[in-house]
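What follows is a set of structures to go through.
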Structure P
């Protein structure tokens with residue numbers, strides 16, 4: 001059994017991003033890419049995530065802008081904040097921290113982010129590009145999972161992958177990326193019958209269901225690759241969706257919680273921000289050529 005160390009891989013990816021920003025921006029006297037995070041309300045976990053994103057941006061030489069709105073903000077107020085950031089040329093990418101407080105329409109507000117500045121690729125247009133294979137970036141957690149597999153040269157083509165969880169943020173997006181890499185993919189969810197049996201046939205099992213220690217050894221094929229996306233706060237500290245201690249001995253590879261998928265999500269957020277900044281530069285150059 002080998003641990004898929006997201007902390008170590010994300011550090012390597014961040015170093016590459018920092019080098020690129022230094023070479024392409026800072027050494028040329030150009031303004032580096034900047035990520036804007038919009039946080040609505042005072043959810044403690046969301047505050048921690050936004051702070052860690054800000055710290056990661058600073059560490060690689062990126063700009064970081066944080067907008068905090070009260071929990072009782074209206075949709076119009078949140079959209080107005082996003083519109084203001086979208087119009088700011090110094091902002092390369094915008095991230096809406098989820099979940100939003102109750103009563104706010106998540107999809108509607110997400111879709112107020114211009115696709116060219118959508119850091120997590122969750123607008124309808126970006127998801128459409130992902131599902132039609134015309135994307136340049138994908139949702140951060142899904143991308144991070146694919147990077148973990150790629151780093152260890154884990155074979156995906158022809159393998160059976162099972163994804164437990166069907167959110168756009170993780171489940172549906174990573175299932176699509178796996179399918180594009182020629183895996184045979186099954187998505188399971190709360191209404192799936194014979195879930196244990198289906199999961200136990202997976203060569204690659206990805207779990208994003210939000211239930212502590214949900215996956216037990218009987219659900220895991222011997223030699224499977226297990227990716228645990230869950231972050232659950234319990235009396236015994238943070239645990240994943242997989243019962244790590246009992247499942248790990250059966251796996252060829254497994255991600256720990258914490259230190260697996262979480263750090264990769266932030267690394268891919270920085271990568272997406274840099275990609276969007278580069279695309280915006282190309283677009284500006286193209287437009288200036290047309291106007292000559």
Structure Q
């Protein structure tokens with residue numbers, strides 16, 4: 001970590017010691033023919049974010065992770081329409097002294113699904129209502145002709161989820177779409193799984209909570225009963241690579257998409273913003289595999 005930098009790019013957050021961003025972005029720069037571009041990690045506590053802006057403005061661009069994705073917005077000169085609507089920024093590009101905020105989290109999710117041959121069209125079950133869930137939900141609304149999302153949350157988060165549903169409904173209407181957005185608690189969701197049916201309850205399950213993340217790798221946000229009623233499963237958690245949710249889906253023969261794919265694709269989207277770089281799907285697949293191996297080496301003694 002550093003408090004001073006002559007780097008070209010960086011990632012900021014707090015705490016941020018375990019970030020995979022330098023590994024991924026340096027590989028992306030190399031694929032773009034720019035192996036000497038520097039990318040650093042900058043740990044910035046929330047109370048120092050505003051005072052760190054001169055340092056950050058000296059960069060060509062930077063990525064943002066927890067807890068700064070919302071707090072950075074009023075400190076920037078402008079935001080893309082998507083970032084403004086989503087209320088979250090994870091990528092900043094500075095050109096001609098103007099800092100612009102973007103969000104690539106949702107794009108990363110959609111690209112990861114596309115690479116796995118999974119369409120987002122259909123009734124989606126989205127676990128959580130926080131920043132990641134919000135970014136993915138808005139991206140699904142953009143991508144789908146008739147977005148239909150059910151949010152499953154803890155009892156205390158139900159008001160927040162209902163507010164998100166209202167925001168999405170308004171956003172969908174502005175895009176000329178008739179979206180359907182609902183929210184329920186996990187207990188209600190588990191009751192639904194018992195309803196007899198010859199088809200899955202949901203086309204796609206997307207976990208946008210931190211349940212199952214290292215070091216609490218035994219966690220799973222929903223039961224096997226729910227998982228078995230879904231046509232495909234995506235987990236935004238990328239550490240470990242094979243979460244309990246994904247292992248359960250795979251054991252049931254359900255297509256499963258790893259969170260590392262989202263992390264790699266959202267990073268690639270940041271490079272497109274910074275320098276116009278685009279990448280071949282096969283290179284992204286290899287980078288996803290290499291990043292998963294590197295993460296396993298760091299955190300789990302080499303076991304992916």
For volume of the Cα convex hull per residue in Å³, for residues 24-119 alone computed as 83, the structure of P, Q it came from
P
A value of 61, 45, 35 was derived for Cα extents along the principal axes in Å; which structure in P, Q was it taken from?
Q
Note: relative contact order in percent (Cα under 8 Å, 6 or more apart) at 15, derived from one of structures P, Q, originates from structure Q
With FRET efficiency 1/(1 + (r/R0)^6) of positions 104 and 256 (r between Cβ atoms, R0 = 35 Å, to 0.05) computed for every candidate in P, Q, 0.55 is reproduced by structure P
Structures P, Q, by mean count of other Cβ atoms within 10 Å over residues 224-231: label with the highest value:
P
Identify which of structures P, Q gives the largest calculated value of FRET efficiency 1/(1 + (r/R0)^6) of positions 40 and 144 (r between Cβ atoms, R0 = 41 Å, to 0.05).
P
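Here, each number is a calculation from the coordinates, and none is a lab measurement. Not measured: the values here are computed from a predicted model. Cβ atoms are built from the backbone, for glycine too; each structure is taken alone.
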